[in-house]
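See the structures that follow.
Computed from the coordinates by the stated procedures, all read-outs in this text should not be read as laboratory data. What you see is a predicted model; the values in this text were computed from it and never measured. Cβ atoms are built from the backbone, for glycine too; each structure is taken alone.
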Structure P
Amino acid sequence: MRAGVIGTLLVMLLSATMTLALTGCNFKDIDRRIFVVAIGIDPGRKEGTFKVSLKLAIPQGDVTKIDEKMQILTEESDSISEALRRMKSKVEKELDYVHCKSVILGEGLAADDIRHVTDWAVRRRDIQLILNFAVGRPGALEVLQVKPPSERIPSNSLILAMSGQGTESPFISSVYSYQLMRSIYENGIDPILPVIEAQKKDQFLIDKIALLDKRKIKLVLSPDETRLFNLLSRSNLRTNFPAHIGGGMYQYYTESSSSSYQIVTPADEDSYLRYTIKIRAILEENSTAEIVTHHMLKEIGEAGAAELEHAVTALLVKIQGSGMDPLGWGLHYGARHWNNDTEMRVWESLYPRLDFRVNAKVDVKYSGMIK
């Protein structure tokens, strides 16, 4: 028994030694690596080619330095993999992708077909499935070249904005590579991508969402429509909405929010999709000189709910008119009307005829703090 235990320990020790020997041959110290933090992909000058750009963070070795150095490499090829291999000849250190957090698709590429790039990103063994995808306007390279004054680590501003670890904007949606891949190949849901606009050399803007039909952009939502889309797609959206009473304008802040929907298919009447939106709010702005009473808070909530119902209904009708399903209604329908042979065909015939009924409840609890 004791001999067997000793033998097992020897085998484990030998296996560990061999593993160290195998992995050590490819190991390179940090001072021999350059970290790729963002990848941009645009259409090449020749048809069928890609212009691949890498944003590199160069380690300095001194944590007291205020700014890290960065470098952008660009290469054109008929394949993404070939472009990356060629770029290795432009630097003296090994390109490391373990810290890559963003893939920016140029608007020209996203208007044609994104499936090639998505397939490459999820297959690549050293790129994580939690990197963020986005559309770059006018192109991916222009977005990578933006360097805000507040950015100390290359591309960190994009990472913080897109992941939600920094700003909590109601206009930004995070789309990870595994989510994008699922939306492309899953029946009953279509992909979305945030749009990043390079406005200046030191400023970008993220306040729109692009809707895609599995392969390319079909519709770009306005900032107000993007905010409403995010209200429907995630809970506790931190934002503000207007309420108009008479000639006065009020703005209420959403302290908490939730939305749910139900696809109703009665036998004796038309099918419809019923949305229920609940918001607990705080009054944030008052354009009138009137004292806000408890009764006035109730009126503001009712007026805000009516305006919200109208705006959401208009958005849903617009999405329906595009023929796309970014909120996954078809997936929801298929999960509750199980029949693998017919469920999607039934949904495809039902979707264009759906009516939308939106019920919003805005409860303004607090009039704000006035001293």
Structure Q
Amino acid sequence: MNDTLDIYPATRLAPYAGPAAWRAADIAHSQQWIRQLGAEERAGIIELGQWLEALGATATDVAALPRRNPGALRELRPLLNGVRAALQSGLGFVLMRGFPVDAMSPAATRLAYLALGSLLGQAMPQNREGELLHDVRDTGADRRDPNVRLSRTNAEQDFHTDAADIIGLLCLQKARLGGISRIVSSVSVYQEVLAARPDLAPLLFQTWYFHMKGEQAPGALPYFKLPIVRDIEAQLSTFFIGWYLRDAEQLPGVPPLSPAQRELLDLYEQVANRPALGMAMQFEPGDVQWLKNSVILHKRSAYEDWPEPGRKRHLLRLWLAAEDFKDGIVALRQGHAAAAAAAAAPLGPGAGRGR
């Protein structure tokens, strides 16, 4: 990532409308955001995963599959087209249930999930190692270390966004206790903050410093700069990770947060955590949560794992770049530049699944 990313200075101190500006009461009695996979869809995913595994496909191969062998994914396109529409112009989130994690090997599961995601956007490296699929699980890392990403711990993660247009989370195993996902509309959070403190809300459009958590390229600065919110074509777009903002103060060259900035951060997180705004999801194995990053904040409660290694909480995360999402952050679509890799050999129709 660059030191300074896209800056959108326009400040709109007015409410935003549209389906993405939802509150808990708006969806309390609706299941429009749940997509249960049918038997044929599950069978198609199993066939796809097993084919990719037998082919010896790598993650890089699969990420390129929609371009190099579009026929291989033809049967699953209608499913993902519906998800894309809900993300792009609907509520901004979908819970897909029934992904067949119980009917494939771990390798086939990973490949099939990445292939589905590739129909929504281009998979991006999530760290300097170039991971296109990130394992979200407790590695025993010290959550007090400023360079540790909380996805590698069992600690609570307060409301935040990720560095992508679309986030995918596939549940392989759930925790013994806790690990509850909560989401909230960042559009509604902004509007509540604006109503409560119109004097502080404009600060959200100014430049803030975010800690890189040790993921910067060699020789690069350990922080990047970005507004928390920006107005893009009359749509509100949000990028927020509260602990990255507070941790950045420890870095050379980063100015301390002002009293007004501290007050605003506290208020923003308090508003996001209001029960009347958001909703909770308890993941079950086979659930896939798809989020539009620019309009949804997500969090995870702390959790306690099972003692058996094979039962520990385990999610697979995708970061996807969707160039047609006009309210996304263009510079973040590059992923981690240091992780760029050469393209793999094409998977052509002769490989056996293009039809």
Structure R
Amino acid sequence: MIFVDGLPFASDSSSEPQQQGWDTLQALLDHPSLESASNALKAIPEKKFSVSQDSVPESRWVYLFQREYATVDPAFVNTDFPFTDIKNVSSQSSAKFVGTDEATTCMGLAIRNPENGMTSVAHLDSPKVVDMGLSQMMSLLVQDNMDVELDVHLVGGFEDVSPNHGNCNTRSENQAKLDGYSFPLGAKIIETLLKRPERFHIRTLCILRHNTRRDPEGNAYPIFHGFMISTSTGSIIPASFDETSRCPDEIVRRIRVSASYEDSRWKGRLLETYETQTDLFKIAPCCWTFRQLHIASSLKKYSDSEILLMCSTSPSAEAPDFVKNLRRGWDYLLEYPDWRETFPMKQPRVFERTAEGGWKSQKMEIH
């Protein structure tokens, strides 16, 4: 169930669910309050995050890669820290912020329970992970009070095809192909929010045309590739992250996204990352196949421009480090072709928070 401005948002329940999601998305994009909220977000300067600049406990955050999600309880306090002063307790609590970037045709979804501040964020990359992904996100957000109105922020995606393709009244398979990647993903998210029993109050809908800029030749690009949400206040800001701040375990987590597509255990699911009760990152084991090693070996021989065309859903809109990050992942796969070197005894890779707000690996004891 969707709310806007405190009121249920009407939708045509007589249409098919897919068509209903599409029609409701179009109506939401035209809503004056949501358009105003998008304009307000676009007026906020993008914050660039870097560990070198922000490595203090008060700025601790959880970063999410594509297809990952995390739920954070801002009230949680990690009692494992050796407090010397009770005033330090607030600085040793769970993550203060949750963020993601690198989204072009993907979308970042934040859902927050305003009664307790519990916040779940996901980086959604395909309609196929939306149904199960929303169930994963909701597992900790609503437990006793089903009537609470959850605040929803949706940022990302852009008009990766002509907006005229999205104005038809009927959806055919051929038409869906013309809608690119962003439109079907956004429609599926709205369709799923509509049919779930929880009450979702949409606060931000900076997606599709609201997140599109055009150059003098008319080519479309996303305005924002990411955002950061405060778990204590629920406010969001546009954000980008550099290589030092996409932590921990950046390369392995990037590889895990690709490997998960061939792992039936992750079919239709988002990838778990952060454990708020312990303030730990737990990277579940994944295996890479000979096929993936062969692909890595083959692709790294191509030029940057060729890789961009072959590996991106939106080649003209990617960040400057897109190809560089792909190459770093392929180099890792070829250096460690046996996935069991990365996940000894098939155990997860676990990272704990340092006093400075960074991350360090928990070494596994092998007996």
Problem set entry | Computed 3.7 for distance in nm of label points 7 Å out along Cα→Cβ at positions 97 and 201 - originating structure among P, Q, R | Q
Problem set entry | Structures P, Q, R, by distance in nm of label points 7 Å out along Cα→Cβ at positions 153 and 249: label with the highest value | P
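Taking relative contact order in percent (Cα under 8 Å, 6 or more apart) as the criterion, which structure among P, Q, R has the greatest value? Kindly include the intermediate steps, with their values, before the conclusion.
Numbers: P: 12; Q: 34; R: 23.
Greatest value across P, Q, R: structure Q.
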